[in-house]
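No lab work stands behind these numbers, since they all come straight from the coordinates. Remember, predicted model here, so these are calculated numbers, not experimental data. Cβ atoms are built from the backbone, for glycine too; each structure is taken alone.
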Structure P
Amino acid sequence: MSKESQQKTILAIVKKWQDCLHTEEPDRKMLTDYIRNFVESKRGNVALLSRESNIAVPVISNLINESKTPPSMKRILILVETIQKLTKS
């Protein structure tokens, strides 16, 4: 890869990630609200979600209560995908 080609590729990567970072916070908020609504809709949903997603109950509780450090976006996506599977069946 030529130096000029590499520079263009780097600029494209930076632009792509800047765009992603621009929407990360609103996306995270919407997904967290979705998880919170599921958890609050029925007693036992935190335990069910934890069991099915293999994400510990305290991690889910901290996310929905907005306490401590929030989990990674990857974990949030796992929770959302798990909820979608659980509510589909």
Structure Q
Amino acid sequence: YEIREQDRWLPIANVDRVMRHSLPKNVKISKEAKECMQECVSEFISFITSQAAEKCLIEKRKTLNGEDILYSLYSLGFENYAEVLRIYLAKYR
């Protein structure tokens, strides 16, 4: 099936909120910066999710879970992100 371009990206309002939360209050963020971050973050999520989905396919599973995302992060060289997510998942469970 075909995915519309706007459905591939996180909503710009969500990206803006996260960016503002990470920066000092007096910093302004241009529309171009928000759109660039929106595209980068969305591509990163797709990249990680695709790797996790491939693992599920090989294991003949239909449900992608947190462990699959961790596996993807480790296997793609994002160990630092994986460690933070592992801690979050442990607290979440």
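If mean count of other Cβ atoms within 10 Å over residues 15-22 comes out at 13.2 when worked out from the coordinates, which of P, Q was used?
Only structure Q yields this read-out.
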(request) Taking 21 as the value of relative contact order in percent (Cα under 8 Å, 6 or more apart) derived from one of the structures shown (P, Q), identify that structure. (result) Q
(request) Assuming 1.18 is Rg/Rh (Cα atoms, Kirkwood Rh) as calculated from a single structure, say which of P, Q it is. (result) P
(message) Quick check on the output: 8.0 is mean count of other Cβ atoms within 10 Å over residues 23-30, derived from one of P, Q. Which one produced it?
(response) Q
(request) Kindly point out which one of P, Q the value 0.05 was derived from, the read-out being FRET efficiency 1/(1 + (r/R0)^6) of positions 7 and 79 (r between Cβ atoms, R0 = 25 Å, to 0.05). (result) P
(request) Assign the value -23000, calculated as helix-only ellipticity at 222 nm (-39500 (n - 2.57) for each DSSP H run of 4 or more, over all residues; to 500), to the correct structure from P, Q. (result) Q
(request) Using the calculated result 2.0 for distance in nm of label points 7 Å out along Cα→Cβ at positions 47 and 63, pick out the matching structure from P, Q. (result) P
